[in-house]
Structures are given as structure tokens and as C-alpha cells.
Structure I
Amino acid sequence: MAFVTEIGHRIKANRLSNHMTLKQLAAAVGCSDAYLSQIENGRVSPSISSLKKIADALQTKITDFFVETQDDDPVVLSPDRRITLSLERWNARIQSLVLNPKNKRMHPFFTTVQPGGGSHGLYSHVGEEFGLVLQGELEVELDGTVYLVRKDESFYYNSSLPHSWTNPGKIDTVVVWVISPPTF
């Protein structure tokens, strides 16, 4: 729960630096101020969908809640240096394949989704997404249509359409995922 608390503190700091009250941010996100307070105090783990709405209202990206900006930007990034973006509720481990997505045209991720894990709700953002499923299968809902993407299949869609994703299978799903521009 310490990681959830750290993310909550970053959300609160960002809200305060934007001169927003809890009520103002909650109204912009479409949730109660009590729920937002629980997120800021590390008492609940928000879904990706909720976190995206908070990031949008604060004019930032989800990744900003997980990491501090990195100056180091190596050409080759070893697995032990990847930055993990994950909360328990997601049942997914999303690893950034670059240390600093700022000023880049795309943001690649190595994502492992446990059975039943996923975004837990629709969200949208500027850009496009591409993915290649390396293991398992991924269910992608895009603007009301559900697509099943199996091992060795790829997907590509406009991220401004409401979308969600989940692992409907019994084994971990592994996906190399790219978002362009970096808006996650």
C-alpha cells in the first residue's frame, strides 16, 4: 500500500500546484471528493480509467504519478532499469521501455496482464495505440466493439475512441504496447 500512498501524494501535490480544491478536481473527474480524498491518502487503488481522468483534469500524464522525470535516456535499456507503472487493482505490470518519454513521439511499454486484469473501465486520450501480443490473449473493447487479440496477433486503433482492455484467459498475457504520442 506504500506505493499507492506515494501515487496519492503525487496526485495531491499536482492538484495543489494547479491551485485546485479537492471538490474542483472531483467535479472535473466526475467522482466524489470523498473518493478522491481516499486516492490521495493511499486508501484506495484507482483503476486506469479513473487515473486517466485525474491526469487529464490536472493536464498531465498517468506516468507522471509513478515516476520523477529522468534525465538519463540511454539508447539501450536493460530490464532491470525499466520503470514499472502498476497498482494492485489492475492485476497488470506495465513497464516503460524508455526512461524519459518527454519530447518523444511514442511511448513503448512491456505489459504483463494477469488473468482478469485490465483497465477496469473505458478511457480515451489523444493519439494512437499499437500492440503485439507475445503470450496469451487480450480483449480490447473499442467504441462498443470487443476484439479478441491472440498470441502473435497485433492491434492498432485511435486512442481518442473510448477503449478498455482485459485478459480474459487463464494465463498471463504479455504485450509490447506503443502509444503515440506519449499521453498515458
Structure II
Amino acid sequence: MLDCRSLNLLGALVVSVHDKMMELVEAELGMGGQAPAALVTITHNPGESVVFLSGALRLSHPGCVRLVDKLVQAGLVERGEGKDKRVVTLTLSAAGKRRSQEILRARRKALELFAQPLRRHQQIQLTELLETILRETATTKTAGDTACRLCEEQHCPQPECPITQGFTRKSDAAGSRAATA
């Protein structure tokens, strides 16, 4: 177990990375809160419902509806009908797709600031450590959708995503235990 100082350093890093990332992506979009994450989440999950989005963003359903209203009014998101008339699906407009890519570039810029001081071998070690931590702490697909709501999925496709690997391995193990019981 890490000592208290190391845990404090980890906590300070997490807060600093989050704050810088949000500062840049919110400035890029001109909207704060969960709006940048909503656009990126819809990018990777076109046609999903408001219910899915509220789960991924950890917003209440009414809060998510208000966020979607704001994004629709800004011309970034389009609503559609699902199989069930009560379900609203979400896709990005052309402007929304462009803004989503700009958000991801701003996010990458923020993250590069923190990786830049590391030498190449340290960057490789950091990647290995991050993969281990994410794989071992992954719990469910919903938790993965939440953690990856601002990810560039093309650089970490689902089969290679340590979060997907972690919760898949755990659900497979649980299924094997249930089958043998």
C-alpha cells in the first residue's frame, strides 16, 4: 500500500489533470459542466438514448434532458425517435462532430502537459501502470462508459481498452463460477 504522502501526491495529480483538462475542453466548447463529455459520448455512441447518456455522465435524467436541450439549441445534437416512441435517440450534427473533435484535441493537449516531463521509458512505464490500475479496478460496462466519456476511442478500441478487459474478465469469471455452482 502506498504511504500517505504518495496517496496525497496521487490525489493532487488527479485533481490537477482533471482541472487542466476541463479548463481546456470547456474553453474549446464555450460550455461548462458535462457538455464536452456529452458530445464525446454521443460521438462514440450515436443513436443511444438520453437514459444511456445520463448514466454515462452520472447525471439525473431531468438534468441530462436539460443538457441535451442546450446542445440541441446550440445546433450540436439532433434528437431522433427510437424503436419505442418514448425513447429519444441522440446523434451529433455536422457542427457537433467538428466540436467533438476539437474537444478531444484540447483534452489531448492538456494531458500532454503532464506526460511531457517524463522520458520515453518513463512514459512506457506510466502506460503499463495505468493499464494495470484500470484493468484491475474496472467493475461494469456502465463504469467504463463513465470513465471513458472523454476518451479518444480510436486510440484505445474496445478490445484493447483495459477497462473493457477488466470488467469483461470479471463478468466471465462470475459467469464461470455461477455455471459450476
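Given a value of 3.6 for distance in nm of label points 7 Å out along Cα→Cβ at positions 73 and 153, point me to the structure among I, II it was derived from.
Values: I: 3.6; II: 2.8.
It must be structure I, since only it matches.
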If semi-axes √(5λ) of the Cα gyration tensor in Å, for residues 41-96 alone is computed and equals 23, 15, 9, the structure in I, II: I
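Which structure, out of I, II, was Kirkwood radius over Cα pairs in Å, for residues 9-64 alone calculated from, if the result is 12.4?
Numbers: I: 10.9; II: 12.4.
Comparing all candidates, it corresponds to II.
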Of the structures I, II, the one that 26, 19, 16 was derived from, the read-out being semi-axes √(5λ) of the Cα gyration tensor in Å: I
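Given that helix-only ellipticity at 222 nm (-39500 (n - 2.57) for each DSSP H run of 4 or more, over all residues; to 500), derived from a single structure, equals -22500, which label among I, II identifies that structure?
Working: I: -7000; II: -22500.
Considering all the candidates, the number was obtained from II.
Taking relative contact order in percent (Cα under 8 Å, 6 or more apart) for each of I, II, which is largest? Write down the numbers at each step before the final one.
Numbers: I: 20; II: 23.
Result for relative contact order in percent (Cα under 8 Å, 6 or more apart) over I, II: largest is II.
Values quoted throughout were computed directly from the atomic coordinates according to the rules given, and no laboratory measurement underlies them. Note that the structure is predicted; figures quoted are calculated from it, not measured. Cβ atoms are built from the backbone, for glycine too; each structure is taken alone.
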